[in-house]
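Chemist: Down below are the structures I want you to see.
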Structure P
Amino acid sequence: MPETAQTWHHGLVAKWWSEFNVDGPEVEYFRRFVEPGGPALDVACGTGRLLLPYLEAGLDVDGCDVSADMIELCREAAASRGLSPTLFVQPMHELDPPRSYRTIFVCGGFGLGSTREQDVAALRRFHRFLEPGGTLVVDNEAPYSYTTHWPYWLCKTRRDLPRPWPEHGDRRRASDGCDLEVRTRLVDLDPIAQRVTLEIRVEQSRDGTLVADEQHTLTMNLYFRNELLLMLAAAGFFGIEVYGDHTAERATADHDFHVFVARKA
């Protein structure tokens, strides 16, 4: 049986994203590619960090995500703003949207919870559902930018995996008055497959008493620039440009993020 794309963005993790992952420079950066009047698709839209501001600006954007929990929270947030976007639950390698698009964009989601074969299939799906002359925009964090992971590319250091859970995590107060605390750790890194395995633990407490906790696992494919360029070309894209750190600068080794802008003939 084919592998199913997985995600850790369920339950309390999805709640964390909806509460605290609500802004960032990517919001304005990706917006420039969403042409007014031309339909766009936000792949791995999550709880609507990019999607909701675009809809409020009058842009025609649909959203999809592999996590039903994330889509439900996005739908609730949209309704609270008087919006009713088209949202659907699909992994990107099985993308089958209700229409074609002038722009398809993926912010922070490519390679998460999938196999490399599924990522190749996803790029082909993006190409298929773009209108002629349409644009694909995908960002990718360079493997060497993960400073806590990079030492474990070495054989000797990998013997220390999995890493222990950190004693303290990122603790924040949610809108319902509960406290959420998130811890993550590196479980495995395969330098041949260019693949890492991570675990996340979320604890929810109220007035100092633990009321819920969850633990999830996520795999992530690591891509260097040239590999993604080859994959995009093989999927049928041309005129591919690569920018650094969500800016107008051409990507260099000094940039942690590479943004790939590709066209469909």
Structure Q
Amino acid sequence: MSAPYPTGEVRPPVVSLLTDYGVRDEFVGVCHAVILGSCPTARIVDVTHGVPRHAVRGAAVVLRNVIGYLPAGVHMVVVDPQVGTERRAVALRCEDGQILVGPDNGVLSLGWERCGGVVEAIDVSRSPHRLEPVSATFHGRDLFAPVAAALAAGAELAEAGRALDPDELAVIELEEPRVGDGELEAPVLAVDGFGNVTLHAAHEDLTAAGLRLGESVEVEATGERYLATLVETFADVGAGEILVYEDPYRSLALAINRGDAASTMRITEDSRLTLRRR
């Protein structure tokens, strides 16, 4: 798993963490400790621990967005509302070599799509790398972290558990946008800490609907209608004005310049928005 630097040095193994644990409690720190106990040279990347509790789809979207920026390594995702049930725990090797570790609830699926698909899947629910006794409520510490650490330290994926058909893995199916003449309807994918709203739609969908940069559009959200402008960045509109723009991950997004669009417009991750030509 290690790769040489140009100077001949050995690159330390990378383990990334993405969870809904928050930072108030000790959960993240304990996972760090377990990883470093088995793989002392690991470089740990905390992607985020602020995923809303139990938001499997939200975590899957975050993984999809960031996986292309993460160094080669082992990437552990724990958003696991079914912890303690019969849901599987898995470790996966992707086509591009990235290794994903987490519950088999679909949270890894958007990430592996970005990595070219799964070429090897292992059920690690009873992995020899797990800590005993395994808590029924903290698999991040007792199962996912030790498995991730062992793989980062060079353990073979095939020896981490039982082989699994990749076609049996749980996946998340994102609802597609609907494009019409002068109209684009799209589901909300995520709401960030600023209240900006990410849509499951791209600039190409705007173009297909006949909507153009610089135009004003009507936004229908939660039964209300608002006026927004299609722009490149926040500074293209005044403070308090609504904008639609392409976010850093090339998805369309809705925001209020220096405001909170989600709270103001009562938008949640279960909402659908419609953009219409005026």
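Each reported figure results from applying straightforward, stated rules to the coordinates on display, with no laboratory input. Because the structure is a prediction, the values reported are computed rather than measured. Cβ atoms are built from the backbone, for glycine too; each structure is taken alone.
Chemist: Check the numbers for mean count of other Cβ atoms within 10 Å over residues 49-56 across P, Q and tell me which is largest. Don't skip to the end; give the middle numbers.
Modeler: On the way: P: 20.9; Q: 16.4.
Result for mean count of other Cβ atoms within 10 Å over residues 49-56 over P, Q: largest is P.
Chemist: Separate question: Thinking of P, Q, which structure, once distance in nm of label points 7 Å out along Cα→Cβ at positions 81 and 161 is computed, gives back 3.8?
Modeler: Numbers: P: 3.8; Q: 2.1.
Of the structures listed, the value fits P.
Chemist: Suppose you compute helix-only ellipticity at 222 nm (-39500 (n - 2.57) for each DSSP H run of 4 or more, over all residues; to 500) for every structure in P, Q: which one lands on -4500? Please report the intermediate quantities before stating the final value.
Modeler: On the way: P: -6500; Q: -4500.
Source structure for this number: Q.
Chemist: Next up: For which of the structures P, Q does the calculation of relative contact order in percent (Cα under 8 Å, 6 or more apart) return 15?
Modeler: Values: P: 18; Q: 15.
Value 15 for relative contact order in percent (Cα under 8 Å, 6 or more apart) corresponds to Q out of P, Q.
Chemist: Another question, if that's okay. Work out which structure the value 5.3 belongs to, where distance in nm of label points 7 Å out along Cα→Cβ at positions 89 and 225 was derived from one of P, Q. Don't skip to the answer; put the middle values down first.
Modeler: On the way: P: 3.9; Q: 5.3.
The correct label is Q.
Chemist: From which structure (P, Q) was mean count of other Cβ atoms within 10 Å over residues 57-64 calculated, if the value obtained is 18.8? All intermediate terms of the calculation are to be shown ahead of the outcome.
Modeler: Details: P: 18.8; Q: 24.4.
The read-out was computed on structure P.
Chemist: Comparing P, Q, where is percent of Cα pairs over 31 Å apart highest?
Modeler: Values: P: 26; Q: 35.
Across P, Q, percent of Cα pairs over 31 Å apart peaks for Q.
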